[in-house]
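Down below are the structures I want you to see.
Read-outs: derived from the displayed coordinates by stated rules, not from any lab. Small disclaimer: the values here were computed from a predicted structure and weren't measured. Cβ atoms are built from the backbone, for glycine too; each structure is taken alone.
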Structure I
């Protein structure tokens with residue numbers, strides 16, 4: 001379960017810097033945004049990937065306890081345009097999620113491909129070199145992203 005390790009590492013780093021994040025939040029919320037993404041970048045480098053925490057609703061910056069539990073982008077290889085396995089296999093695996101509402105092709109232009117997974121609460125944007133999680137991350141999402149890391153992004157667990 002590589003993704004669980006990554007998320008635990010990220011949460012540990014956020015927790016150990018919580019006082020700095022809270023202090024920055026009082027002064028200037030954008031400092032908190034930059035600091036939390038600095039921590040995400042630090043953790044991502046350990047796993048040879050880029051991790052970014054997104055705040056689609058600017059008021060979420062005030063919810064420090066939710067940092068690292070939702071709205072995360074994980075980039076493994078920006079240059080990839082095609083999946084190493086059939087896109088239909090990814091869509092089939094996505095349909096196994098109990099909270100899935102719709103699975104469709106996405107980003108199908110300029111030789112690129114992708115998959116969009118609409119969930120009961122949020123969505124996943126799956127690209128050949130990245131996955132963007134626009135929802136709360138639960139154990140089912142972790143398992144699915146672990147599958148993506150292994151079979152789509154070919155990330156070695158070592």
Structure II
């Protein structure tokens with residue numbers, strides 16, 4: 001039985017058309033290296049000051065395309081389907097763009113975890129389950145990537161993929 005639902009953001013509820021080649025070029029400049037992938041692992045190892053610079057560039061790239069955000073019909077349909085359930089949002093996007101999206105689309109979540117909270121999807125899911133006061137096995141995680149599926153399996157929650 002599904003007692004609560006956790007949603008991913010980009011690719012699941014919305015499409016965020018970030019210019020990733022330009023963003024990765026900015027990361028390479030900040031980090032003074034061409035070796036920035038895998039990005040989340042690289043950023044997780046940074047000192048506080050450098051991580052703040054990366055997050056600032058990332059926020060700038062996300063906010064630059066805020067007007068071009070489009071809803072993902074399948075993801076939004078699932079959001080409506082589970083409107084009466086406790087809900088959380090987990091995302092590798094930043095708090096600034098999340099605030100814009102939530103406000104613009106009129107979304108409501110009982111808990112939101114962004115990259116500022118954790119760069120680990122599995123950890124984000126655990127935080128959300130704790131805040132929702134719901135066992136992971138009773139949570140449906142709605143995402144769009146193989147990484148989302150792996151994280152759901154790792155923590156033991158149900159998973160539904162959207163296209």
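Can you tell which of I, II yields -14500 when helix-only ellipticity at 222 nm (-39500 (n - 2.57) for each DSSP H run of 4 or more, over all residues; to 500) is derived from it? This figure was derived from II. Of structures I, II, the largest value of mean count of other Cβ atoms within 10 Å over residues 43-50 belongs to I.
Source structure of the calculated read-out (relative contact order in percent (Cα under 8 Å, 6 or more apart), 32) within I, II: II. One of I, II was used to compute FRET efficiency 1/(1 + (r/R0)^6) of positions 27 and 83 (r between Cβ atoms, R0 = 41 Å, to 0.05), and the answer was 0.65. Which one was it? Computed on structure II.
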